[in-house]
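Each structure below is given as C-alpha cells.
Each value in this text was obtained by applying a stated rule to the coordinates, not by laboratory testing. Everything numeric in this text was worked out from a predicted model, so none of it was measured. Cβ atoms are built from the backbone, for glycine too; each structure is taken alone.
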Structure P
Amino acid sequence: MGKSLYIAEKPSVAQEFAKALKMNGRRGDGYLESEEAVVTWCVGHLVTMSYPEVYDPSLKRWSLETLPFIPGEFKYEVIPAVAKQFRIVSGLLNRKDVERIYVCTDSGREGEYIYRLVEQQANVKGKERRRVWIDSQTEEEILRGIREAKELKEYDNLSASAYLRAKEDYLMGINFSRLLTLKYGSSIANYLKLDRSVISVGRVMTCVLGMVVRREREIREFVETPFYRVVSKNGEPGETFEGEWRAVKGSRWFESFDLYKENGFKERKKAEELLAYLSDQPP
C-alpha cells in the first residue's frame, strides 16, 4: 500500500501534523517519514513569477517603448534562496510510493496559491490530492481536517482567484514601477541628491506607504491644544493615590461638545463647573 504525503506551509505546522499523526519514523532532510506517511513543508513561497528579462533579455533595460508588459502566458521559477527545499518537496510529490497528497497549507487563498505553484512547477501527475481545511492546529482539529479532507478540485475556484490576484499584482508592480521611475525617477533623485531613484509600486506596498505618509503629515501638522483635567489626591496621609475624572457612559458629560477628550475640557471654566458640581454632591 502506498504512502500519504502531507505538505504544510511552514516547518512548525508540519511538526504539529506529525504529532497529531503519532509519527515515530525517521527525520529526513526537509521531511519526516514513518511506515504510513511522509510530512514535509514549504517555507512560505517556493515558486514565484519570472521577471520580464526571462521572457526577453532586452526587457531588462527599462524603456517606455516596451510598456505595458503583458505576457500572453506567464512564466514561473523556483526562488533561488529556497531551491533546496523545493527539490525536496518536488521529489516527495513525485515519489512512486506516494499515492495520496494531503494539501495542508494555510486555509486561505494565499495558502492555496503556495501549494498550486509547487505542484505546477514539480509537474505532479497521477496522484490523488485532498485538501485539509482547518481553523486551528490542535490535534483534534488536524485529525478532523484530515478525516474530512475534500478532493483538491473542490478548491479550483479559490486557486483561480489566487492566480488572478497574483497576476494583477505582478502587472501593476512591473508596469507602474517602470513607468513612474522613467517619468519621475530622475527628478526625485536630483531633489534627494542621489545618483538614481526607483519608484516601487505594489498593491500592499502602496497602501502601507500611504498610511505612513498620512501619519507623518498628522505629526508635522500637529498643533498643541491645552485642555483641562480634573484630578484629585485620595487616601490617608502617606498612602495617597491620584484619581482622574473621566466622562464615562451614563455621565451627564458623556460625549459632550465641551470635552476635548473623555478626561478633559476645552475651557477652564467648564472644568471648574464640574468641580463645583462634584463638591455639592453628598459623600
Structure Q
Amino acid sequence: MDRAALADFLRRRREELQPQDVGLPAGARRRTRGLRREEVASLALMSTDYYTRLEQRRGPQPSEQTLGSLARALRLTGDECRYLYRVAGHNAPTTASSAPHVAPALLRVLDRLDDTPALILSELGETLVQNRMAAALLGDASGYTGADRSMIHRWFTDPGERSRYPEADRDRQSRALVASLRAAYGLRGPRSRAGDLARSLRKLSAEFAELWDRHEVAQRFEDHKTLIHPELGPIELDCQALFTEDQSQTLLVLTAPPRTEAHEKLQLLAVLGLDRFTGAEQ
C-alpha cells in the first residue's frame, strides 16, 4: 500500500469534482475547491473521519469493497479505478464484468434522477448504486455481501426476496432472471463470475436448475411491472433500461404516468423516504 500516492490521488480527484457532477447542490458560498471531504464520505457510505484519515496518510488499508465505494463516489474511470486498487495494495479488477466501479456515463444520468426510483445493476443483478427513492422502494442493498449481492442469488435462495412481487408474477420473474444470467454467461464464458453463480445456484435450487436447462436467453427488462411496497402496497411501474456498450451494467429507471395512483404513491415515497419505511419493516 502506497499511502502517499493513495492520499494524493484521493485528494486531487475530490478537488476536481464539482457538486453538480455528483447530483449535489452547489450552494451560495463554497470555500472548498471541489467536493468537501464529508460529501465524498457520504457518497461512499463511510464516516468522514475514516475518509479524512485516508487523505492524511493515516488510515488502515481499505478493503476492496471500500475501494469500490470510493471509485463510485469519485466517479473514477476504468483506468483510474485500476490505479486506485494498485496504490491501495490490491489487485486491480481486470474485466468489465468484475469491476466494482460504475460506468461514469450511467452515473451522470443517475445523479440527475432524484424524483423517481433508479439504480445501476451489474450483469449479475448486483445493485452497484441506487438513489434514495430506489432504496425506499426496494430496500437498501448496500448491506449485502458475497453471493447475496446478486438479486439472482437472493431470488433463488431467500424466500423473502420474492415478497415484493405479486405471486402471479413470480414465475415470470424467475425466468427473466435466469435468462439474463444466461446472456451474461454466453458473453463472459463458463469461467466467469456468471459461470460461478450458475454452478452455485444449480446446486442450491432445483427451480433454478430446471430453468437453466431451458437455455432461454434475454437481456431486457419487462416494460411494465407491479412491485409491492410493505406500507404502500402494489405499485404499477414502467421500466426503462439503459445499457453500457459492453452490456456489463444497466441503469434501470422506474416511473409512473402522471395523475395515476402509482404516481401518487411514488410522491408519497419521496416525501416519507427510506427511514420511515425501513423502521416499519423492522
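Which one of P, Q has mean count of other Cβ atoms within 10 Å over residues 85-92, as calculated from the coordinates, equal to 19.4? Mind dumping the intermediate values first?
Numbers: P: 19.4; Q: 16.5.
Corresponding structure: P.
The maximum of distance in nm of label points 7 Å out along Cα→Cβ at positions 45 and 109 over structures P, Q, that is, the highest value, falls on Q. Consider the structures P, Q: one of them gives 3.0 for distance in nm of label points 7 Å out along Cα→Cβ at positions 29 and 173 as calculated from the coordinates. Say which. Source structure: P.
Name the one structure among P, Q that mean projected area of the Cα convex hull in nm² of 28.2 was derived from. Don't jump to the answer; show the numbers that get you there.
Details: P: 28.2; Q: 15.8.
The value was obtained from structure P.
I have 17.5 for mean count of other Cβ atoms within 10 Å over residues 117-124, calculated from one of the structures P, Q. Which structure is it? Provide the component values of the computation, followed by the final result.
Working: P: 17.5; Q: 24.4.
It traces back to P.
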